[in-house]
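Listed below are the structures to be examined.
Just so it is clear, none of the values below were taken in a lab; they were calculated from the coordinates. None of the values given here were measured: they were computed from a predicted structure. Cβ atoms are built from the backbone, for glycine too; each structure is taken alone.
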Structure I
């Protein structure tokens, strides 16, 4: 039995550790955002369908701004369509805080408004109704 409805939203927050930096300038690869999308989608499926579900596809993945080690991220997942076994979801990674080494080695700033770093749409599938 599904309880998924259009507009349901799940939000995670996390700190990006320096151990995840892969490129100059402490940049983190785009796969980091996609993994975060998988985590919020899993919670969405558990909350709405009582199952972790499986990712079927991504579409329109957009890397709009860099994600850096030391960032604090907010990752959201919102249901935009509910099928019999599929759920279409919109995803967004926002940088809500970022280090500011110009002010000091451990200085950081809250970003207001947050910086939209990555967006995507995805489809997950969950088990069908019991026969």
Structure II
């Protein structure tokens, strides 16, 4: 039962990451209201032309990998840096929306912990 719940959560998590990545590339969802501080940060990121496409590609690849049970261990590690950035962003700049970031980071960490044996080979001598 635990495995089925994790699979469902990882598929939903993966779809959210894929959607977020595609939106960064194709801009098809309206932007939410942002504070002036957030607008300044977004403009600064926009001046670095490669950052949004890079994050978008990582979100899409990580989302696809984590949604497929066979590649979930790799996907969980690929998407972790992006998820950590999302969590820290909400923690520091937008605490009112921290809840969803905590849930998504929790799913990511659960997927990593569920697959920890697959990572052991990387750290053994």
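Can you spot which of I, II the value 3.4 was calculated from, given it is distance in nm of label points 7 Å out along Cα→Cβ at positions 31 and 103? Corresponding structure: I. Structures compared: I, II; top value of distance in nm of label points 7 Å out along Cα→Cβ at positions 23 and 95, i.e. the largest, recorded for II.
Of structures I, II, the largest value of distance in nm of label points 7 Å out along Cα→Cβ at positions 87 and 111 belongs to I. If you line up I, II by distance in nm of label points 7 Å out along Cα→Cβ at positions 39 and 55, the top spot, with the largest value, goes to II. I, II: which one has mean count of other Cβ atoms within 10 Å over residues 15-22, as calculated, at 18.6? Checking each candidate, the match is II. Of the structures labelled I, II, which one yields -27000 when helix-only ellipticity at 222 nm (-39500 (n - 2.57) for each DSSP H run of 4 or more, over all residues; to 500) is computed from its coordinates? Clearly, the read-out refers to II.
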